[in-house]
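Nothing in this text is a laboratory measurement; each read-out follows from the coordinates by a stated rule. Please read all numbers here as calculations on a predicted model, not as lab measurements. Cβ atoms are built from the backbone, for glycine too; each structure is taken alone.
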Structure I
Amino acid sequence: MTDFTAPCEVPGADRDAVLGILRTTRSVRRRLDTDRPVDLALVHAALRTALQAPNGSNQQPWHWIVVTDPRRRAALARCYREAARPYLAAMTQRVDDGTVGRGVLKASLRLTEILDRVPVMIVPCLDSPPADHVGLFRRLGYGPSSEHAALSVYYGSIWPAVWSLMLALRAHSLASAVTALHLTRPDESAAILDLPEGVTQAALLAVAHPTGESFRPAPRRELDTVVHHDTW
């Protein structure tokens, strides 16, 4: 059995490998190989890693639906395409205005075109509705202004695991694109997935082998434009 314990001091080679994955993992939309099958053993291995993610009170409220059935993938892709129309229309306008790069739009359009052919989709879910968490905070004695905190804890209990999953998939030489636009049509997507009442979808990941052999860091703002010390 593999021993996954690790020393507190991270060896230099390990540190470089971890930081390399962190710096080059992102949503891949234009380089997903829709023809090459994905070994589900790799997906399950990545999911086991994702289960180590931090979450509120260690409740581990997550479930993961791995979708490979072609009919369900096609149905989810149709749902996503319809949900994406307003977003893509707005993005097109922003490209025309010069506030969004054309490459971002092309990548988003590409995902709508190929999503039904991506070999694996993963839908992370929470085992209760957000209202339940808001109610919990009220029962603990917090006032109406606590709703923001309650929802932050609620969604904060799944998104670190989603990011861990993307990193783990990358470590297994797979690529993924994460989106949440289909959540604007929750009843339709829930019916496709046969979700029980009260289970809440958090995102959708398209998973495939990447085309090409290399990844590089993406353009980002300079650190000193976004970091504040002590006060804003």
Structure II
Amino acid sequence: MSKKLTKNRKKILEKIDKNKKYSLEEASILLKEISFVRFNASVDISVHLNIDTRLPNQIVRGTVRLPHGTGRNVRVLALVTKHKELEAKEAGADYVGLDYLEKIKSGWRDIDVIVTMPSVMDQLIPVGKILGPRGLMPNPQMDTVSMNPGNSIKEIKSGKISFKTDRYGIIHASIGRVSFNSQLISNNVKAFINKVIRSKPSSSKGSYIKSIYLSTSMSVSVLVDSKSFIKK
């Protein structure tokens, strides 16, 4: 098995010119050619921003609805009050009810996103240390704390994702699957980058985007020429 992976990796490296910045169209096509895993790998994006993450007002975060979704079923837990449980279920939540707080304390983690209501946030404090490091803590800025949880759940299920810079000023996100054709991948990338650009802090000076890389699960990264699709 290791020999096969090595052979595949060698083929991949031969396809990629590390000194080249690929147009978005080229990169979207190349991604499908360098994925060798036997499952429907995710297409991931890494955007390095010219910001100072030591300054709270330069942290970039937000949400964006990808036009073609992520290609995966996002497991949503709705921590809502009794009178909102039916709304959450009808909106497509996979798990509903405050009883799941105890399951989380016991180690249950089979979820991708948690949606809740302002009136419930205090009850999440005891599990904050569990949810926070995993990026699961609901946040109003991510539209996961809402008076209308049903709307939030529908948007998440239809392809809305959240993003936030890490301590190095890089945003990592999954924006599709290898099974997508190159045009769908390109469209999702454009929607994602456009939202990141609109989220630029007013205090950020100079060139905002340092680099954009695309990759698939377990593949090497492809450097994308932002000038090929970002309108100045």
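Please compute FRET efficiency 1/(1 + (r/R0)^6) of positions 33 and 185 (r between Cβ atoms, R0 = 25 Å, to 0.05) for structures I, II and give me the label with the greatest value.
Once FRET efficiency 1/(1 + (r/R0)^6) of positions 33 and 185 (r between Cβ atoms, R0 = 25 Å, to 0.05) is tallied for I, II, the winner is II.
Figure out for me which of the structures I, II the number 1.3 belongs to, where distance in nm of label points 7 Å out along Cα→Cβ at positions 81 and 177 was derived from the coordinates. Only one of I, II returns 1.3 for distance in nm of label points 7 Å out along Cα→Cβ at positions 81 and 177, namely I. Which of I, II yields 4.8 for distance in nm of label points 7 Å out along Cα→Cβ at positions 57 and 113, as computed? Derived from the structure labelled I. Taking distance in nm of label points 7 Å out along Cα→Cβ at positions 65 and 217 as the quantity of interest, name the structure among I, II where it is greatest. Result for distance in nm of label points 7 Å out along Cα→Cβ at positions 65 and 217 over I, II: largest is I. When helix-only ellipticity at 222 nm (-39500 (n - 2.57) for each DSSP H run of 4 or more, over all residues; to 500) is computed across structures I, II, the figure -14500 traces back to I.
Source structure of the calculated read-out (distance in nm of label points 7 Å out along Cα→Cβ at positions 17 and 73, 4.3) within I, II: II. Work out the source of 35 here, i.e. which of I, II gives that when relative contact order in percent (Cα under 8 Å, 6 or more apart) is computed. Value 35 for relative contact order in percent (Cα under 8 Å, 6 or more apart) corresponds to I out of I, II.
A value of 5, 19, 23, 24, 18, 8, 2 was computed for P(r) over Cα pairs in 5 Å bins from 0, in percent, for residues 153-192 alone; which of I, II is the source structure? Don't skip to the end; give the middle numbers.
Values: I: 6, 19, 18, 21, 21, 12, 3; II: 5, 19, 23, 24, 18, 8, 2.
For P(r) over Cα pairs in 5 Å bins from 0, in percent, for residues 153-192 alone, the value 5, 19, 23, 24, 18, 8, 2 is produced by structure II.
When Cα extents along the principal axes in Å, for residues 25-160 alone is computed for each of I, II, which one produces 50, 44, 28? Structure I accounts for this read-out.
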